[in-house]
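Enquirer: Quick heads-up: structures coming right below.
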Structure I
Amino acid sequence: MALAETGTPGRHGLSAREREQLAELGYLVRVRSFDAGEIGRVVASCESMVRRLVEASRDAPKVPAGSYLFQPVRALCSFLKWEPDHPDVVQGVEPFAHFDDELRRFGDDPRLVEPMKDLLGVPEVELFTEKLNLKRPRVGGSIVLHQDYPYWTENSEDPGAIATAVLFLDDADRANGGLEVLPGSHRRGLQAGKTVRGFAKFEMEPQGFDETQLVALDVPAGSVVFFGSLLVHRSLPNASDRERRTLLYSYQPAGRRPAVSFLADFFGR
């Protein structure tokens, strides 16, 4: 696993060694970029946001889509995700920065933004979309094997110019459903999706895939993983008694349409 120290105070861009790691492996881990106090405040904001969306979506239907269960929150131009096997347990929220000012500001933190400028090779970046993933103890389900690129082909100007920073809000390991990545998979290009219609077509076809190649990223809370849209990754169910929450900010070159603008078209707003 590629681990890096956090950036020097006043400068959080990528070092030469980190650039080499990203080019070779397709991902980079910075350990404890954020301290416990910061993470505690972010967790409180995230849980408050979830409660707000659950209340706002009370009468909206839940719609199966591939391996997921979505619920549109039209009033906030967002979606709740629910655990398919436990449909009363929230699995995630996307997007949220357009209605949650505090979490929006957090996405502007230089510890996230500066590495993204270097990763994408542009002078300025802006948020493309944001996602909160929740894996509650014993019931949090898996995130299927996938690349991000296919999901963004219909709601972005260039899915290849989008990269993600995953902030771990809890200590994560394989037991509680931590992130697993395939090193070097970003160099293999776009992988075959499932030969089905609908949302599931964006998922990778797992048949014939050697899962032993996946590397589990065991990281403490406050750590950040950076990667581009072609890295193959997944996460397993949370089989522990611990929370496993992650906050994902995806960035693109400044001046391009964010995902929420495409979503607004979907909601007819």
Structure II
Amino acid sequence: MALTAQAAWLRCLAAADYPQVVTGGGFAVATGSASNFENGAVITPSVLDRPGELEVLVAWLRDQAVPASVIVTAPPSPAAVAQLLDQGLTPENTGNDMGRRLNDADAHPGELAADRWQITEVIDETALRENHGVYAADGWWDEPGDGLEHHLQRAARLGYGPGRPVRHWTAFHQQIPVGAATSFVFVDTVLLAYCCVSATWRRHGVGTALTRVRLAAAVDQGAVQGVLFPSPDGYQLHRTLGFDLMPVHPNRCFYLR
């Protein structure tokens, strides 16, 4: 499920007409962000039977000068893994993902502590800037050329709002943004893509409230399962919401540093 989510996200970026290259059995796309979640390639094992195609994709990603991921859509053979390693890729074989089936309880986010914060969905440019400002203030985008304006342009390019695949929510305390979160729904799955809570408001339930709102919206869109790539704090939060920790499948995700 996590691998499928990563591949679906890269396809979403490619559909937004970011720079890309396509071969017979795969594609690569790059947004210019300093994140291997925002740049990468999706390849089928057939590409590994044609080393020239793999070389084209990896060389193109390397020319973009950004971190990138390479997702293999099915288990590769030992010989194929050797080809990937020969291209300078590093396998992700020790990480963990989280996921679970969604249920009826997820359809109802529950009562929010309205006297402490309010959560609203982003539906216009002003609200998007407030939302992304939470991430920027927390130091998420400090790399040169990868700041707030770059990510605002990316969000606008992908589209957002009720019923769309990509949606954003902002938590406010006394009209001040204190939390932000993003989800991505594809087929019957929701990827809980990003979540950030201002330092002074952590461990007050803001992250939990943002996740419950995202799950309820995803259920309404037809999602029956959820997945995320947790940080240490994200692990603790989602464990309390019933998400299970899952080891990654070996030799299916590779990184280009």
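Enquirer: One of I, II was used to compute helix-only ellipticity at 222 nm (-39500 (n - 2.57) for each DSSP H run of 4 or more, over all residues; to 500), and the answer was -10500. Which one was it?
Expert: II
Enquirer: So, one more: Kindly point out which one of I, II the value 16.2 was derived from, the read-out being mean count of other Cβ atoms within 10 Å over residues 212-219.
Expert: Computing mean count of other Cβ atoms within 10 Å over residues 212-219 on every structure in I, II gives 16.2 only for I.
Enquirer: Here's another thing I want to ask about it. Consider the structures I, II: one of them gives 2.4 for distance in nm of label points 7 Å out along Cα→Cβ at positions 44 and 172 as calculated from the coordinates. Say which.
Expert: Source structure: I.
Enquirer: May I pose another question? Among I, II, considering only distance in nm of label points 7 Å out along Cα→Cβ at positions 84 and 148, which has the greatest calculated value?
Expert: Max of distance in nm of label points 7 Å out along Cα→Cβ at positions 84 and 148: II.
Enquirer: Given that distance in nm of label points 7 Å out along Cα→Cβ at positions 140 and 156, derived from a single structure, equals 2.4, which label among I, II identifies that structure?
Expert: The read-out comes from structure I.
Throughout, read-outs are computed from the coordinates displayed, never taken from laboratory work. A quick note: this is a predicted structure, and the numbers were derived from the prediction, not measured. Cβ atoms are built from the backbone, for glycine too; each structure is taken alone.
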